[in-house]
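Any read-out appearing in this document is the output of simple, stated calculations on the displayed coordinates, not a laboratory observation. Nothing here was measured: the structure is a model prediction, and the numbers come from that model. Cβ atoms are built from the backbone, for glycine too; each structure is taken alone.
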Structure I
Amino acid sequence: MSEERKKILCVEDDHETAGLIAEELVDRGYEVFVARDGREGLAAILKNDPDLVLSDISMPGMSGFELLERVTALAPRFRHMPFVFLTALTDRNNELKGRQLGADDYVTKPIDFDMLETILQARLAGVSRNEKWPKLIDLNDREVETLTWAARGKTSAEIAKILGLTKRTVDFHIDNARIKLGASNRIQAAIKAASGNLIDP
């Protein structure tokens with residue numbers, strides 16, 4: 001069993017909570033690393049190559065959201081590393097943001113460790129971020145079509161000619177797709193959609 005212990009990185013700025021999580025997970029057979037904020041977390045990910053990251057959201061320096069964005073930018077190296085948010089923030093907007101960024105799960109405090117272990121086991125069993133994520137993003141046919149052509153390097157005017165639409169309509173669909181994907185521009189949207197198998201560039 002010792003050779004098969006899965007490595008969990010816990011990114012948590014509250015020392016007491018981090019200690020409690022680490023102790024509980026070690027008792028359940030995991031190897032646990034602890035980082036105190038997002039920057040430490042990123043360094044630990046690069047150094048230890050964990051099997052799964054369990055991260056708080058509200059932290060000084062670099063938030064959990066920013067950490068996930070940085071990890072996603074390092075793809076494909078960490079493409080299949082599950083990322084689970086652990087937070088006291090229970091409002092829907094935070095959960096939506098976390099899921100749009102590609103989080104695999106969302107665990108709220110106080111922690112139910114039996115529930116947490118069930119989630120960890122499911123994620124470690126191979127449900128990668130990029131397999132789960134597309135199911136949460138609902139692009140319509142026009143959005144997929146326009147974004148696919150954008151990913152192939154076509155301008156809005158060229159896409160409009162190909163699809164028999166106006167340039168304004170093409171921009172509208174690409175912009176909608178960009179918002180759904182939580183991307184800041186069309187290139188980032190195309191990359192996210194391609195990495196999540198939403199389009200086939």
Structure II
Amino acid sequence: MKKIDCRGMACPQPVMATKDTIEEHPREMVEVLVDNKASRENVSRFLKSQGWTVSVKEAHEGVYCITGAPPTCEIVHEEKTSETSSAQKILVFIPTDVFGKGSEELGRGLMKNFISTLKELGADLWRIVLVNAGVKLSCKDSYVLRDLKALEDAGVDILVCGTCLEFFNLMDSKAVGHTTNMLDIVTSMQVATKVIRI
């Protein structure tokens with residue numbers, strides 16, 4: 001078993017260390033130590049995305065031990081057909097909890113209108129990424145929570161920056177989306193056919 005001590009590392013370093021280790025040792029189990037909830041969620045999510053079986057336990061207060069077992073069979077990626085390759089993957093990048101500058105009251109109203117109108121993009125809307133103050137939109141008392149949940153229920157992937165949630169002390173308040181890291185965000189931008197930033 002490969003052991004990785006990621007305590008004290010900032011996002012996305014724990015995920016990067018885990019990625020490097022499983023690429024070097026694809027058939028060995030890994031044990032990753034992290035010391036915050038964002039890293040716990042990000043490393044677990046990354047391993048699962050690679051087909052690994054994951055278990056998490058709290059080693060002691062504030063320190064989590066993530067154990068990953070490699071897939072038992074090879075993951076075969078399907079070749080893209082002309083039909084799937086022509087589909088749009090629109091990513092909406094939201095770094096704030098209000099739309100535009102000036103009046104905050106107007107900005108909140110505009111943001112609500114913007115989020116509720118995103119459904120008009122239809123199946124082309126692939127992912128919404130919330131960073132900085134934008135993560136506040138994913139929390140329990142958010143004025144756009146119902147609209148974001150409706151989009152998520154419709155199949156839109158919502159990624160919420162874990163470092164940002166921790167900065168604003170909102171990790172336990174997140175009510176929609178997946179906690180993510182900068183590696184996921186950068187990769188998402190690379191894969192997207194179009195990025196809309198507000």
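Could you figure out which one of I, II the value 0.75 for FRET efficiency 1/(1 + (r/R0)^6) of positions 21 and 93 (r between Cβ atoms, R0 = 30 Å, to 0.05) was computed from?
Values: I: 0.75; II: 0.50.
It traces back to I.
Upon calculation of helix-only ellipticity at 222 nm (-39500 (n - 2.57) for each DSSP H run of 4 or more, over all residues; to 500) from the atomic coordinates, which of the structures I, II produces -10000? Don't skip to the end; give the middle numbers.
Numbers: I: -16000; II: -10000.
It was calculated from structure II.
For relative contact order in percent (Cα under 8 Å, 6 or more apart), which of the structures I, II scores highest?
Numbers: I: 15; II: 21.
Answer by largest value of relative contact order in percent (Cα under 8 Å, 6 or more apart): II.
Of structures I, II, which gives 3.5 when distance in nm of label points 7 Å out along Cα→Cβ at positions 101 and 141 is computed from the coordinates?
Working: I: 3.5; II: 2.8.
Derived from I, not from the others.
Matching task: 9, 31, 33, 21, 6, 0 is the computed value of P(r) over Cα pairs in 10 Å bins from 0, in percent. Pick the structure from I, II. Provide the component values of the computation, followed by the final result.
Numbers: I: 9, 34, 30, 17, 9, 3, 0; II: 9, 31, 33, 21, 6, 0.
This value belongs to structure II.
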